[in-house]
Each structure stands twice: as structure tokens, then as C-alpha cells.
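The following blocks contain the structures, represented as C-alpha cells.
What follows draws every value from the coordinates through simple rules; no lab data is involved. Only a predicted model underlies this, so the values are computations on that prediction, with no experimental measurement involved. Cβ atoms are built from the backbone, for glycine too; each structure is taken alone.
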Structure 1
Amino acid sequence: MGVESAGTVAELVRDRWGDHRPGLWFEDRTLTHHEVAAGAAARAALLTDLLPPGAEPHLGVLLDNTPEYPLWLSAAALAGAAVAGINPTRRGPELARDILHTECRVLVTERAHLPLLDGLDLPGTRVLVTGTEAYEELLRPYADARPEPGKATPESRLLLYFTSGSTGAPKAAICSQGRLAAAGRSLAGHFGVRADDVHYVCMPMFHGNAVIADWAPALVAGAGVALRRRFSASGFLADVRAYGATYFTYVGRAVQYILETPARADDRDNPLRIGFGTEAGAVDAAAFEERFGVPLVEGYGSSEGGAAIQRTPGTPAGAIGRAAPGDDLAVVDPVSRTECPAAVFGTDGRLLNGRDAIGELVNRGPNRFEGYWRNPAAEAARRRSAPAGAAGDGGAAGAGDGWYWTGDLFYRDAGGFLYFAGRTGDRLRVDSENLAAAVIENILARHGSADAVAVYAVPDPVAGDQVMAAVAGTFEPLAFEAFLRAQPDLGTKMAPRFVRVVERMPVTATNKIHRAALRREGFRCADPVWWRPPGESGYRLLTGEDVEALVARYRARGREELLAR
């Protein structure tokens, strides 16, 4: 289904007017579908009046998963505006940059997040604080508004959600109303979502996962939505039972955190019928289904909409699936721009030719990538031209020219099934957060004892990456820990898990830091490595016994090969 034929999210919001079934649950509150549509209409009218003439119709939302989040998403859809999801783990100037870059003239937040804004210079941005008397006074004149979708078209921007690249600040990917509606219809159809389903939204709504894969299909089907302010492994099963949740989405380590909670004899007594997400890992997905009786469906969709993989019957263990209909996906060597050979597996299922088989996932056909806000250089990097005469040469529909390069590492078996292998270059994905190495390097470079710093990803034993830094110079762990705590713009996922202390930074023939060599050696190197074991705040020297135990964890989850990529 194309964007132009999917309709708009505004129409889906309007369709819930007059539907008095319970539709939104949060803690001790319940709203009907009609109340959600009415609340969205009031906020849409307020937003229309607050936006200055000629300003970009952009709204920043700095909230936990409270009812105000879907209300403002729906309001923006009705107003023909776009929501920029502001990440509360960002700090100081980096947080201000996200708000100003997306030209948010209105920022909706809550009391708990007000300290994040202290001292920030946000000229021209009006801040609304939910749950306050002033906020309710602003809304009161619009209480009788009705949801009118006429301001929106399928091409109207609806989401500006941040995704990090290999260098520089996060990029704001654009998602139109038509693309979000189409994604919702596709997932609702694929999973058979019904009006009596309840979608449990526990992943943060400033990420595309929660909005695109959880909220949108529920809106399409008229299903209910239950919100969790922030993900809680210990509260997961209790929430699922209390709300009667039948569907949830996850990213990365969330599944492992749930599995680490104490097992109970009645774990399988729950209403869930499916979980949908990415990067859980085959071992943990099987353990989750065994314990809770709920199958997990691993999927893949480029955040920017440029490529998608669908799981089909017969998908091998560990694989995500094959290319979605309409996508021409290939695993390509980014230097030669030739297709990588098929993966070769040992009798134990381990990948034997990772150095050759792992490459970047590329869509050589039409795609729905809609660009980045005010970032033509990043768009050009995504749409790099295809080699002359190559399959798919001639441009991607909707992209103008070239192939769509996802920035994600994959390998492909002889049957065409695709396996996720990590992130390219200097990109890191830590606990489901996309990070740019250059941003972390700039912060660590302030530490006076470091002559040079390089930040890079090492694979996590379960999913995604961990942050590793190489430091040339002296290293004193207590002083380094104090330095990290004092940095106002160091996000909660940015602190290095491993610190390698080198006498001299390895360089290439052009005197650039040889990050590929650092990544390849990881924490198994001849230099001293300090690390923070999970659950500990301090650094200690990594021993040979520690390395053996770590490698055993990778091996147990079939990820040992990734240590040498």
C-alpha cells in the first residue's frame, strides 16, 4: 500500500470520535476512544493558535509515556503539524540543539523534566507544562473542538524523530502521515490486530519503535493502548495482566531484562499473544516463549523507512527474514560496492566467514525514505549512487537517485534470509539508543590527562553494542569516574564500558585513527583494559578470567563471531 493510498493519521483520529469503548489506560486513569479524540481536537486547536504565522508547524514533546504523548501526536496530526520527539536522556547544549534544530516553537513537557531545561537558551520556544493549572487554563476555551482532518494530507510531516549517524549530532528523520498510516495498516494486517486488542506501550514514545510499531497499528484497528511511563522489567507482567494486553513491542535488551526477573509458576498465565521487535536474540526469544508462552517476532525496519525485512514461515533460527515486498535488498561491501558472498555456517550454526559475508544492507529498489530535516549532506549519504550497470541502477522511487544505504550490518544465507550483525562505522546502538562516536569523543577529549581519544563499538553479548574508548596518555580510574559524572552533556548511555589505555594511538597510512583495527581487537588486546562490570559504577582492570567469562557469554548466544568483525 503506497503512502498516497493509505490516507492520513488525522482521519484515523477522527474515526474514533463517538467510540465510547475504553481506549487508553495509564496507571489509575482510563480514557475512552472518544475522549482521546476530543482531547486531541482541543490540543490541535490550541496548537494552531499558538504557532506564529509563517513558522514551521513543529511541536517538541519532552514527556515520558503519559496520556499527553498520544494526545499530542493525535493533535499534531489534526493540525497538520509535526512532533519532534525529544529524548530526555540528552543533556545541556545537546538537548537545546535538538529542540532548536527542529524549529519547535512549542515544547510540551512535564514537571519531572523541567530541570533538564534549566539554563538552556531556547529563543522563540514556548514551553507548556502538563498537569499544571496554567496548562488546563490554556486548554479550557477549546473543550468543544471536534476532530477535523481537513488540514492534513498524506504528505504532511507528522514525525521528526532523531536517529544518530557516524559523525555529528543526531539527525531528525521525517515521517509523513501517509507513511505512518501505511505502516500501521501493514502491521495491523500482518498481525491480525483487532479492535478488542490492547497494545502495551512500554518503549519510549520519542523513539520510532513505540509510535510506528505499537501505537500506529492500534490506531488503525481501533485497538486500545496501555501506557507505561518508563519501561520496567519487574512491572511488565503485572501491567500486562492488569490491562489485558495482547501485543507489545520491544527493542534490544528489554527482553533480557524481563527474563532476569524471578521466574514464577504462573508466568504463562497472561493474555499476551505476540511480541514484536528487534535485537532480542534467538536464545532469549526462545527462552521468553518457553517461560511466558508468548512468541516473539523479530523484525527489521530502517528508522527512516528505506528498507524493511519481514519474517515468513520457514525463517531459520537467528535470521530476521527476507526482504519485504517491493524492496530489493542486498548485503554490499561499502568499499567495492559489490554484493557480499553468502554466509557459511558450521555444524554448530556459527558463522564461519563473517569477514567476507558481513556488509551493509542496501535497498536497490523503490523505498519510502523521506529525508532528514535540514540535513542534505546526511540525505546524500543515505542515497549514494549505485555503480553503473548494477542491479537497481537508475534510482529509487521517492528518493531521486541511487541506492538506499541503511547503515546497518547484515549477512545473508544461500536461501536469501537476512541476519542482523550490528552497525557500520562509528555508529553505536547501546540499550536501544543510537549514539554517534564523535559526540562521545568530544566529551571525553575534555579530560586533561588524555592525549588522544577514540570511541568505537564493541558488540554486546546479547544485542546491539557497548561503548569502548581507547585513550592515549595516563589513566586513573577514580579521576575518570569523577570526570564522567561532572559532564552535563554526557547522556546516560554514553559512558564507556571498556577503556583501553595505549601508549600511542594506532593510525592509518593517512594518519587517521585506525578505528577498524581497534574495533577488530576489541577488549581482547595486549594493552591494559579497564572496564565497568554490569551493575557496577567503578572501573577495574580486565583480567584474563574476565575475558574468558565474557567470551563464554557471547558464545552462549551465538555472537562470538561478531567479536572479530
Structure 2
Amino acid sequence: MSRTGSPSRPAPPTGPSPAHASLSAARRARELAATVGGPAVDVLVVGLGATGAGAALDAAARGLTVAAVDAHDLAFGTSRWSSKLIHGGLRYLAAAQFDVAHESAVERGLLMERTAPHLVHAEPFVLPLTPLVSRAQAALVWTGFRAGDALRLAARTARATLPAPRRLSAAEARHLAPAVRAEGLRGGLLSWDGKVTDDARLVTALARTAAAHGARVLTRVRVLRLTGTGAVVRDELTGEEGEIRARTVVNASGVWAGGLVDGVRIRPSRGTHLVLRSERLGSLPAGLHVPVPGETNRFVLVLPQGDGRVYVGLTDEPVEGEVPDVPTAPEADIGFLLDVLGCVLDTPVHRSDVVGAFAGLRPLLDTGPADGTGRTADISRRHAVLAREDGVVTVVGGKLTTYRRMAEDAVDAAVATGRLGAGPSRTAALPLVGAAPARQLRALAAPRRLVRRYGTEAPAVQALADADPRLAEPLFPGVPVTGAELLWAVRHEGALDEADLLDRRTRIGLVPQDRGPALEAVHRLLGEAADWRE
């Protein structure tokens, strides 16, 4: 991809075949044995979130030998706690960060039109013009939406991919957002942005595509000590320790990056989301932008998921102290989001309506005062690549939308630091597993829900259900996930236990009261299917 312009994007070819892209317990064991104590790889990647999996793919696609490790699972950290949006950079225009805004728009277009059109699609959003939104504020937001559309054009994203923003009458706004209070509503502003079906599934597709290009993707491998020549690691399944030797190392461990190398100050910022049942808000043909009272350019988003759930978020609060493996959503954040939501809804949402909540920690590079003063909302979302002389390259900051560019920059630095023989990045033109042109995806003989999650692999997932009635039905009423999807996750997506299945390959675990019945169904299926891990 050009550093100064935007790439042209013809229709994407299909992604790699399932056979080479399949991750399983057997493949992990085989490749872990070959890696620990074995010959040095060109690049060791630490962290298998979006950026780490993206770096593994970028390096492997250049012909480099790659091992990528994570102490937990694919998308265990921040990458699974996003708003599931692929932003076009509008927020950064408002902050005069034009380079970040353009980069975001370019990366959004690549995902939607070339690398992952099965996972990333256009989503409409309505900003209801309630009495709390002044005419001056509405005019400012409308100017921003028009500027965002200019970004789309500059990024060469087709109009057919992202429709134009437009003004809505009060009746049109109520049609697209029927939960909004009618009293005082004078219309709305309609805009479009990218939305990923599931952020954890995007990471899984990245990791599997990296594996198809020869990368060794090793979950449950914890780094105990990191240097520019490799790492001492521990297999979290067996407790065995050993060394992975490498010519260069990419530290993509997100909010934990500063714990592996010296001199990197991370200031985590917590973003909290609520989970509601869809019936609580009724039909939602579009998402909502809800202005935060007293703020000029800050919104709470209402995000329908199409799986019986709605997410509401998000916050931007600093986090002090030790970074937890799984952050929790504090009651203060939940109360704030409910209060903002109550400003526009016809019927208030109460605390008892919140069936789940999740919080992610943004890995922001702290370049401010050493005492950590200042709002995390004001810290730049530009990513940073920090290369040390010993060969460790650390990449931090950024956001889900720009994972590919972050990975490209990190691998560029690793290639330069390690003086590796490799060409430029290929990932701007490299479809992920399941990717295909829209017309091909529409023609697949599989339910639309599966196509949105698996792309060209959807018929293979459906074939598992067709072959065994036990795998065809939803795990339990109200949850669309079937046993066939769980079986596919174990055989092809590297799921090793129930938590991988419920919390990453699917998102059933986001609602605690759904987790119990789902866990029972998983255990039942594991017991019934003797060939489960074939």
C-alpha cells in the first residue's frame, strides 16, 4: 500500500483454503514441539490480538518464518472488547489529526472491499435531534458527517460500499429509531460507518490466514522473559518451559507491553459497554449516536448486534494500578451509560435491564507528565512503533480499525532492525480466510447469519449440521449458535476449551445467565460426539 495515497481496490479473490488455515489442538502441539528449542525463526510475535495476529500474517506473507504466541487465547485481551465498529476517522478530523483520520478511512475501505467483506459491512446510525441537541451543535455534527464522506472519497471507498449521509425528518428518524422519544424530536442525521460482525472473529480470521501462510500460531504459551533474540516461555497447558529463538521480536501485547520491555509507559483507558436484550429497545433498523450532555464531540453509541442483543457504549476512563487479565465494568460506568441513554429513549432502561457488561483497556502510549495527569480521552490514538537496539520492536496505541497498518509498520521495523531479507507488506491486497466478493457471498448455499460469520466457509459449517441433527439446533432458546459452530471452532479455529468456545469463538459468555445453559450444552456435545476433535 502506498504511504502517500490510497490503493485501488478491484474485487477481492477468495481467501486461503480451510485445510492450510485450520488451527487445532493437534497442530498446536506439533508446532509447539518444533518451535521450542528448535531453530531460530525470523520473527517472534508476542500477543495474538488484532495487531499481533496481523503482524504474524504480515511477516509470514513476506516469506519470513514466524512464531506467534499468546499466554491465553486468540483475541483474549482488548481486541474482543471493542464497539465492533470499523471507524472511518471522523473523530480524528475533529481533533485536527488529519493523517490518523485518512489512515482510518483507508483501512476501513480495505476491510470492507478487499480483505474481509464477509466480516465488515456498512452500518447506518441515526443522531436524533432532540431538544438536548442545539441547532448549532446539529450544524457542527452535520459538517462533520459531510467531512467524513469526503474522507471516504479520499480513501477511494465506493459509494455503493458506504452510502452518503443525509438529513431525516422526524417521521424518518422515528422509523429508523422507534425507541427514541417523540416529544420535541425535530428530525435526525443519518450517517454510515463500518461494523465488524464480531471483533474476536476478525482476529481468528487473521490468525488462521497467518497459519495458512506458514506462521506457527501458539496459544497458551506465556512469555516469561523477552529479549531481542527470543523468549523463555511456558506452556500453560503442561507447565513445561523452554526457549524460542528468533532473529527479531515484535512485542504486540497491548496493555501488557510495558511489563515485557523497559522504557514503555502505557496508560490504559477503560471503555465500558452494556449488553441489553434486543426486545428491551424494540426494532432497531439503525444504530444510534446519543450526544453526551455537556460535551461537544462525544457520543454514546447504541449498537444492535443482530443476535438478540444490543450493546451500549462507551466510556473513556483512566485505569491505575495492575492491569487485570479480564477487566470488569464498574457500576459508575454502567450508571453513566444508562443516564445518557435515558436522555433520548421513550421508556427508560433500568439497571435490571442490563444483562451483561464488558470493559476493554485501550493500550495508549503515555507521552504526557510522569504523574499521569490529564484525560485519557485527550491522548492521541496514533500508534507508535518503538524499536530497541537489541531487536525488540514494540507496537502500541492505535485502534482495531488500523490493526493492519500497525502490523505493517511493526514488521517493517523488525525487518530493518534484524536486517532480514523481505520485501514490502502484502496485506493490503491479501483476503482473509472466508473472504470473497459480495456477489459470491450472496450466492452461497448457507444461512445469511453463517455467511456473515464464516464467509465462504459457511457451507462447510452448515454441512456439519446437515450431517448430524444433534449439531443443527441452537444450543438453547434465544441463542442462535449451533453445535456445528462449536465443532467447527474446535477443528478449525484453535478453540481448546469451553471458555474459548463461549467467550471468543462465540460471544455467548457476555450474558452470565446464558453461560450456564450453554456450558451444559457444550459438555453434552463433547460427551456425545466421539469424533469431536478429529
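Matching task: 69, 57, 47 is the computed value of Cα extents along the principal axes in Å. Pick the structure from 1, 2.
Checking each candidate, the match is 2.
For mean count of other Cβ atoms within 10 Å over residues 315-322, which of the structures 1, 2 scores highest?
1
Which of the displayed structures (1, 2) returns the greatest value of distance in nm of label points 7 Å out along Cα→Cβ at positions 67 and 179 on calculation?
2
Quick one: Kirkwood radius over Cα pairs in Å, for residues 323-522 alone came out at 21.2 when computed from one of 1, 2, so which one is it?
It traces back to 2.
Hey, helix-only ellipticity at 222 nm (-39500 (n - 2.57) for each DSSP H run of 4 or more, over all residues; to 500) derived from one of 1, 2 reads -7500; which structure?
That value comes from structure 1.
I have 22 for relative contact order in percent (Cα under 8 Å, 6 or more apart), calculated from one of the structures 1, 2. Which structure is it?
2
From which structure (1, 2) was Cα Rg over 2.2 N^0.38 Å, for residues 171-210 alone calculated, if the value obtained is 1.99?
Clearly, the read-out refers to 2.
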